[in-house]
Every structure is written in C-alpha cells, then in structure tokens.
Structure 1
Amino acid sequence: MEKLGTEKFLSDLKAVVESAEELVRATAGSAGEHVASARERAEGTLETARERLGEVEKEFLSQTRAKAEAAAAYVHDNPWRAVGVAAGLAFALGVLMGRRR
C-alpha cells in the first residue's frame, strides 16, 4: 500500500474501532441475554482489533523509518546524483506546469 493510502486506512480503522467502542459503552445499561452476549463478543473483537491495529501501526512506522533512513543514506553516498534527479524532476514539473497556461 502506498504511504498515504496506509495512513488513511489506519485512520479509518481507528475511527471504526472508536465508534464500536462507543456503541458497546452505549449498550452497557441494556438488559437482555442477547445484548449481553453480543456486548461480550464485541468487546473481545474490539480488543483484538486494537491490538492488531497497534501492531500494524508499529510495522508501518518501522518500514517508513527504514525507507527514510535508506533514502538519507543514498543521498549522503550519492549527493550529485540526488541533485541531478531533483533538478530533472523540477525541470519536468516546470515544463508540465508551463503547458497548462
């Protein structure tokens, strides 16, 4: 998954977990065997989801950090190549933006 897509996915998943937690809290006073059973299952599922979300988030941050460090090392080892690539991208972007006018 691309970085922004992953960040959006994690954000959306957190929102779903938070909404489900609110729903579980809102039904806390409801009586009935079926409601109590459903609450227990939902609480277990939410706990598992929270744990898994934490693991995915840690892995995502770890991968992002590793990629940033690799990019920094590459630029440090190849400064002129990095400058050339950046200049080429800036030139291409300038040409494309100039055509829009």
Structure 2
Amino acid sequence: MKTVMIRYKTRKDQAAANEALVHAVYDEVRIVRPAGLKYGTFRLEDGVTFIHVTNMETPSAEAALTSMASFIAFQKDIKARCVEGPELVELAPVDSYELFT
C-alpha cells in the first residue's frame, strides 16, 4: 500500500481552473472505478492551496489513475498554474478512522 500527499499553491487567477480540472479527474475516476484507489482532494481556507491524499492499495491503482485522460490534462500545465509546489510526500499511516470510506 502506498499513501501520498501532494500539496501546492495555485496562482489566485488559476484556483478555479485548477478546481475544475480536479473535478474532471474525479468524474473519470467515478466512471472507471480503479481497483485499490482511494483519493481525496482538499482546498485550504486561503482558496489557493490544494492538498491531494491518495491511498493506492494495489500496484495497478497508481497506473490506472495516471493513465486517465483527465489526469493527464490536469498535470499538463500544473507548474504554470502554481506559485508553490507541487510537493509530493509519501505518508506512513499510523492510524485512522474511516478516512477513505
């Protein structure tokens, strides 16, 4: 199992566009329903910082996500939309309660 957190800050004028791209990824994920993928995205109070938390329970889950057309479109210009990051951090779960149910 691999759990990662990606954090980045978009330019103020790109936050809404970034959120739309995020929604497109989730629309496709809900159709494809990749086995072993659990995924959540959060927008912080500042309105421009995004955090993605992904739990990939199977080796193929990451490949399924990263090969989706919507995910490729999301990543295409991510650095141009950002003023900070993206920074990927691998997480070592200690405990949780229904975090991804």
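FYI, it's all coordinate maths here, none of it is from the lab. Please read these numbers as outputs of a predicted model, since none were measured by experiment. Cβ atoms are built from the backbone, for glycine too; each structure is taken alone.
Observations
- When distance in nm of label points 7 Å out along Cα→Cβ at positions 21 and 69 is computed across structures 1, 2, the figure 3.0 traces back to 1.
- Read-out relative contact order in percent (Cα under 8 Å, 6 or more apart), computed value 45, structure in 1, 2: 2
- Distance in nm of label points 7 Å out along Cα→Cβ at positions 37 and 53 from the coordinates reads 1.9; which among 1, 2: 2
- Computed -32000 for helix-only ellipticity at 222 nm (-39500 (n - 2.57) for each DSSP H run of 4 or more, over all residues; to 500) - originating structure among 1, 2: 1
- Identity of the structure behind 65 (criterion: percent of Cα pairs over 15 Å apart, for residues 29-76 alone, calculated), options 1, 2: 1
- Here Rg and Dmax of the Cα atoms in Å was derived from just one of the structures 1, 2, and that gives 13.5, 37; the source is 2.
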